[in-house]
Each structure stands twice: as C-alpha cells, then as structure tokens.
Structure I
C-alpha cells in the first residue's frame, strides 16, 4: 500500500541532492540505485536519462518525471509548515518540481511490488534537462520504450489537475555579425551589431499577443567595451501558441522581418536558427491517455479538471513521439519560486491514482 512515511522520506532524501539543470549526475545515480534495488531493469541512456522497466501483464504504461530543478536549487533546507505542508527555508526553491514526481514513482513501485497482484508492465523515464528546454526528453532513447500511454507526474495541484492543453513552442536564436571599429576615432568604419540587433528585437513577437499566444525575448548579449563598435550580438527569443496555425504564422512573420533587416544592413551577416522546440496538444475525448486516466480518477472520487497550461513538459515531446501522454498534479505549488511548497496529502493522492492506473487493465 502507499505509505505516507516512506514517500515523504523519499522526497526529503531526493531534495537533499542538488540537481540544477546540467548537474544531475548525483541524483541520476541515486535514482538508478533505488530502482535497481527494487528489482527493476535499469540503465541510463546516452543522454543520461534514467530508464527502467518492471515486468507485468497487459499493455505497458510509462511513468515519467524529471530529475533537474531550477535555480536557486542548491543546499535546499526543507521546513515543515504544519503536519501536511513542506516548504524550503525561503532561500531556495523546494524542488517539489519535480522531485515529488520522482518520489511518487518510487512509492508506486514499492507498493506494487510489496502488495503483489497483477499490474501492467511499468516503464519509467526520469529525464534530465527538462527545465532548460525538455533536453532529456528530446534526446531520449525511445527504442527502449514500448508504452504508448504515459503519465507525466509534473504539474501543480492535486492529481485531478490535468494539463489539458499545452502550447506549440518555437525558439529563435539570432546572431548578428557586424564589424568592429574604434568608437571615437573611426566609427564610420564599423557595423554596429547591437544597433542592428535592437531593430530585430523591436520586430519580434513579445508579451501576451492574444489569449492563446505569447512571445518573449529573453537574452540579448553583445559588445565587449564601451569605446568599440560591437561586431557581434546574440538574441534568444521564443514564442508559443495553443493553436498550431498561429505559431506557424508567427514563424513566417519572424522570417520576413529578419529578411527585411538583412536588406537594410547588407554589410552585416545575420544568422538565425528558428524552429519548433516541441509540439503542442489538446486532450480530446477518445484520447488513449484520457480513456486510461479519467475512469480511474472518478473511481477514486476525483473529477478530472483539464485546463490549458502555457508551459511545456516532457509530455509534449512524448506526444510528438506517438506516446499519448497526460500530465497530472503531484501536490506542488508556487514552483520556480522561493515560496514553493508541497501538500503531502495531495502527493499521496497522486501516488494512489498512479498505482490504480498501473493496476487497471492488467490480466
């Protein structure tokens, strides 16, 4: 059975291991060790994701969470706030995003193995680099995954809180190559990369464009000293829309804008890498993940609450790979902030739902 003491201890053990994006080796080794100790077949793929399998009967289900956290995420000191809430001490995030998801998966596996009885084959995917562009999921070795349905345990709120719609996400990296010159002696010999970049930025989609669409310029970096015409500038931008056609329209508009700037500054070189980082989706009736999860939720007294979420998860990538994924809540709130907290009863509810899914349809 799902055990409160064990799942809470697993969570506390995991948040004690620093794992900001790019620094996941220690947490990956710990999770690999715990999964192997439970008797699963475990390996890290070439991208460093931890993949595992527990044999069962019927159709496999993939359980997914990510190992990395955002900064500030080093030296986390969890604090109890009453009997049911865990917070950080306020100097860092807590790391419930997504170590609560990892703890849920470990607890479900413990319970399935201890209690015995039939369950589906369970495949586990614990990814790296989710917080910096779903890197682990993009590079995952999908030859090791047979499941066509996945539960991604990586949303806020209770397990009935479901990401029912997620955006199409484009990224755009632009480099402007100009020509340097002394700013006081011969500025006319230079081609100012930052000035050109500023014109580019002014024409990029930014902010809330409509209820379904956003754009942002997150990085602009160039120049070395104040008295030299800068010969290089980097721009990193993104835009998202719940509607594929709107995202594609924005992409075409960015291409046209860049071409117009190129024509005005023929002496500069403007390089752009613009593409779909991951596809969006909308959960519809008849979707395999909906057909699997919703009856289980209702049988346990929860009413599914699908709603749109502006951020992407590994579930976006899985769907692009033909795996019907659904993202559910695991009790965390205020993620990516120093105010992040975890509601223990909701994490326990999540584990119970996931275990019930694992047992449903098993021969």
Structure II
C-alpha cells in the first residue's frame, strides 16, 4: 500500500508542478521557449541505445564515468559500458532483475540497487557480478563508495554499510519517514570520517563511517502547510562537500551551507530543489523546483544571477562546462547558459522522452542519457 502511495505522489507532482523558489504554492506553467538571439553550435558525435533506460517507470537512473568508459543501467537490469571516445560497446551484463538506482562506481566496483531490495556489485572492468546482498527495502538512491565500503540508503529510511569485498553488512540504522515521500534519493557523500546523507524528513545527517553512529543532525527543510503534500521537505539531491563546508538543498525547503564538524548552519536561502546543484569554484548553480536556475555565492549565499525562462520544465541537475552551465529538461531539451550572466545561449533537442540524468562533461563534449536509454556524445562550440 505504501508503495502505491509513493507512485501516486510521483505522478501527481509531475502533473501539477512543484513549489516555486522562495515560496510554497502551486508551481508555474511550463514557459514557451523563445528564439535565442545567439546560438552556440551543438553537434552530435555518436549515439547508442544502452537499453530501455528508465522508460515510463518512476525511477531515476544515471550515467557515470569509469576511466574512458561511460556506464549506465536500464530498468530491466541491463548494465552497459560504452567507450566515451567513439560510442563502441565495451561490455554488457544482464542482471535479470528490475533496477531502481545507480549505477555508482568506485574502487573498481559498480553498485546498483533493485526494486526487490537488493544491493548488487559488479566488476567495473568487465561487468561480472561479484555479489548481491539484501537491503531492507527498495533502493532508490545511488550508493556512495568510499574506502572499500558501499553506503546504501533504502526507501524505508534505513542506511547501511556493505563491504565491497563480499557484500557483508557492516552496520545499519533506521530513520523514521514521514507519511509521503518523493520516489528519489540523493547520493550520500563521504569524507575521511563521515558519510553525509539526506533524508525525507528534511534532515541531513553526518554518520561515522566506522560504526554508523550519528555525529550530528541538521534540518535543511522545515515542514510547512496543512497537507502532507505541502509538508514534504525531502532531500532528494546529492549533498556536496568542499573543504570544511557541506552544501545541501531540500524540496520545498532550503539551500544551506553547514560546518562539517558540527552541522551548524553558516547561511541558508529559502530555495527549493529536488534535482540539486553543481559547485564550481565558489559558486553554486542550482536547478530550483520551479525551473529557475540560480547562481549563488557559496561563501555568503548571495545571488549572482537568476534565470527564469525555463520555469515549469522540470530541470536536471546542472553541469559546468567551461564558460557554460548545462541543464536538461523533461522534454529532452539541452539548455546552455552563460556561466557569468545566466543568459540562455544555446539549445539542443535530444530525447523527447526527457533527460533527467546529470550530463557528464569532458572538455567540450557533453554526454547525455535520455529516459529511453539513448546515450550520446554532443560537441559544444
């Protein structure tokens, strides 16, 4: 019954839109894309079908790098490695089970999570399955891999550590969930001592890597409103750590900078996001829930610029490419923004089923994964 509620909620959000930045009301209608004054050329180098992708399912599957390979997985459990230079298939593995999260890559391992509540590890060099271990429920957040351990966040609120060597569970704790949650989760981030993870309650936790005890907890979003839908404050995007600062954002909540040692708030902004943000130098580029793209000073929290011409388009997490910011939308359009001003300077129609995976950047090449599994390399400029 709980799973059915999550499914209904996901599609409800897709239909009615989400809360706009700086307030909590019904989101804006999708803006029409006006012709651009100048257009940065974008040319496809190669394309490949990597499988069915996420298709019409409500899971979000990503694209990751391993050496010169790109690795992705589709909803049916087909894991694929593709040569990034020419799009040639390097290897593929059929897991024969529906996959709900991943892939994550680290320590020559690939980790994916399944609908049936399993954590599966593969050899990143050849795709050979190494082990499969049970999780407490469906796994929707990509795993964090650090120092021979995979940290996995399951749908029921549990957070577990698994040995990369053999899949043994090293520790686990549970976090109580609210009545309604988004069917997505942010990838935890590891430091030398902690794993930083966000939860559907709007709390960000620093967990000791050695034993799973909680070092500190901080609210990134505070529930507001009378209905459960209005009170959702899920942290569904990836936190980022730079030096001694943790950056995180929640849906219908805040964008915050925290002291990594004690979790105390350095600054916060009332910006909502479920896709997340990129950090480059000292600027955060945020894809807000309502479709705004906002450049925020990472030191002070002040706004450098705000681009509001993409409202209602359900943006991907941004990526930084030199002097450009790249975001994709639910119609599969790739947007180029001037990094210094936020002005729209380029546009490329890719997969009309939508692009949710964060683009991967290498020099002047952007790698794109559409919801139907179409993978491509596009040259910019």
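Bear in mind these aren't lab numbers, they're just calculated from the coordinates by the rules spelled out. Just so you know, these numbers come straight off a predicted model, no measurement behind them. Cβ atoms are built from the backbone, for glycine too; each structure is taken alone.
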Which structure, out of I, II, was relative contact order in percent (Cα under 8 Å, 6 or more apart) derived from, given a value of 25?
I
Looking just at mean count of other Cβ atoms within 10 Å over residues 161-168, which of the labels I, II belongs to the structure with the highest value?
I
Check the numbers for distance in nm of label points 7 Å out along Cα→Cβ at positions 49 and 209 across I, II and tell me which is largest.
II
Answer label among I, II for the case where Rg and Dmax of the Cα atoms in Å, calculated from the coordinates, equals 19.3, 57:
II
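A value of 15.9 was derived for mean count of other Cβ atoms within 10 Å over residues 73-80; which structure in I, II was it taken from?
I
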If helix-only ellipticity at 222 nm (-39500 (n - 2.57) for each DSSP H run of 4 or more, over all residues; to 500) comes out at -1500 when worked out from the coordinates, which of I, II was used?
II
